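Below, each structure is written out as structure tokens.
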Structure 1
Amino acid sequence: MEPLKIGIVGTGMAWEKLHWPAYQRLRDHFNIVAVCDRDIDKARRAAGEIGLSGDRAFNSYQKMLNTVDLEAVDIMVPIDQTFEVSKDIISHNKHIILEKPVAASLSGAKELIKLGKKLKIMIAENYRYDEENKIIKNLIDDRAIGNVAYFIDNNVQEFQQKMLSGDFASTEWRQHPDFRGGIFLDSAVHHIARHRFLFGSVESVYATGRSTSAEFCPYSSINAMLRFGDQITGHYAFFCIAKETQAPIVGLRIFGTEGEIYLEGKNCGYVNYSRKDGEHQAISYKPNEGYFNELLNFYEAVKNDTSIVATPDKGLGDMQVIFDILRSIETGSVINSGASTGRRRPAVRKEAI
């Protein structure tokens, strides 16, 4: 097996907590040859942890690209920087792993897609690779609960408390975002990616929101009705200034003509499904395998020309839905999401309910 020579741009929390643990499990697939961060001390610490010499740590990705022989770059920078960094790296003809979302704007995402058509570019959208979502998709595709009719997806986080935790919410660019949607874009793009992975393209959106003076998000709560093909509808809720205080939480519930799928939370370890005839199963899974699976997919795409699951086009479609939700709140109208992209589920025979 020939390892893929890859450079790292951004050695912050996404690198430390998400990507680096997955790379450690794939040492025979990837050879990390250089690291870069605007904070040279952070870059040097990351280089030392990997076992690289000090001359392989950079505070300029341009210098890294011009100094080190590499095939691909893993980009983990704040959302408002992704466009410029990705654009530069594409101009050096390097394959790319890019943390979600594709860019801070739809126009930026579209330009990157156009510029990178001849390269392998994967959006590091772990929800498209997580084991629980693959299990749910298989249940849906196998019609384990009959025809899907609707779903409820409830997402609650106490962002203000998390700001003090030293975790992702503590980063300056999330607390004071310089991009549309703030943490709604940063967080909800995961949820929309899962919806589109499971149900296909969004056809229309109607949403309402509770405005807030908080800088990190324009709305403290958002409630959106999403309509997909095959007459599937869903209620998506996002609440960012509170936490769940009672059990069980709503989580993700998918209702079909013959039963229901229930995922309490992405880290719970079980996907539950039950049917009208009394059948019930709790299917176990290993949480947070998406980071490992996405890196493996990228390696196979570059080395063996296989298909990428989380393409920039799909990432653009996820972003489109996010901005359609925001536009629906602002205008008080239904937004037809014709610009959204993604595979529609094949038409199924409608059954009496």
Structure 2
Amino acid sequence: MKLFNSQYILSDKRHGWIDYDRGISIILVTYRHCYESMEKAGLNMHDHPWLEYINVFFFGFRMPLFFIASGMFISGSMKKRGLNPYIDNRIRTILYPLMVWGIIQISLQLLFADYTNSKGEVDFHSYLYLITFPRATGQFWYLNALFFVGIIYAVLKSVFKVPIKFQLMLGLLLYFTSSYFSTHDIQIGALNDIFKYYLFFAIGDAISGYMLSEKTATLFTSRKLIIPLLISFIFIQLIFTNLNLTNGNNYHVENDIPIFFLLVAIVGCAMSIALSFTLKKYNKLKFIRVVGYNSVHIYCLQIIVMSVSRLVFIKFLGITNVPLLALLILSMGVLVPMIIYNVSLRLNMWWMFTLKKPTEELDHINMRS
């Protein structure tokens, strides 16, 4: 019996390149959270500047990529199901795990404050912040923004019949408004990320008809596209990284040079998509595709898992080599959440992650058991 149920994940029923794309993104996100947790724990990361360089180099396009990927499916979903089922699905698969694992993580941080990096950073208000000010709760801001962006976009699309071109214009307005608020330190809670990423969700919807076509793979795996795209990607990311490092702020470009950040995000997303199409075409590194399928499960659990892993590796095993620790903690942050999710399926405890029973996936598990 295979642990990660790869037969279902790798089936042709799914858009494989999107799972690859999400896999690349969640690995990069996990690396960033790993780096930050080690830095907060007092480990001397400055002795290994290349670790920080990697962290900043891949920082600019990871989250926009998730919103673009999610936006690609809204038109198809709305056409097939309608508004109310779409909202219901978002509640069951995004809002629900946000609340469940957000509450679990905050509770653990309060209980074990003396042993984690969160002492003084969380209190009983943090439970409310999961909805109102999710950045204060750590990584859960993403699920908050993804849920509300999708709902707002769907209502405007379905009820008010707002066409895509106006959705894009609204997205641009909200994007630059978010940048203005960030630059002037104006706190608007959850709205800041909703404003910032609405544009990328709209971009996903705008390009969905083309990106979900089988013919698109031919273009995105062509050397005529990949080579100039790769050169552009490296050049832009080098500028982005050096600007952020010089100013001592990973968010410098994002907040203070929003037009350039938009270029960073779009070119980075295009490069990741091209790589994903290429991996799918040659059926290589299939584990990344499995990771991508489990991206939400990994996102919900990675901070808890990496905190425990860091304590075990440092306090109990006495590992102090920073690069080795980074590799070990990163690996645990990706692998252990997938293991927990798969074990929960086999124990019929799927409700720990979703209110939508994963019928097809459970059927595959039962057939192989």
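Every number here is computed from the coordinates shown, using simple stated rules; none is lab data. All figures in this text were calculated on a predicted structure; none of them were measured in a lab. Cβ atoms are built from the backbone, for glycine too; each structure is taken alone.
Worth a mention:
- Which entry (1, 2) yields the derived value -23000 for helix-only ellipticity at 222 nm (-39500 (n - 2.57) for each DSSP H run of 4 or more, over all residues; to 500): 2
- Which of 1, 2 leads on FRET efficiency 1/(1 + (r/R0)^6) of positions 195 and 275 (r between Cβ atoms, R0 = 35 Å, to 0.05), largest value: 1
- For the set 1, 2, ranking by Cα Rg over 2.2 N^0.38 Å, for residues 163-242 alone places 2 highest.
- If you line up 1, 2 by relative contact order in percent (Cα under 8 Å, 6 or more apart), the top spot, with the largest value, goes to 2.
- Comparing distance in nm of label points 7 Å out along Cα→Cβ at positions 147 and 315 across structures 1, 2, the highest figure comes from 1.
- log10 I(q)/I(0) by the Debye sum over Cα atoms at q = 0.13 Å⁻¹ from the coordinates reads -1.06; which among 1, 2: 1
- Of structures 1, 2, the largest value of mean count of other Cβ atoms within 10 Å over residues 107-114 belongs to 1.
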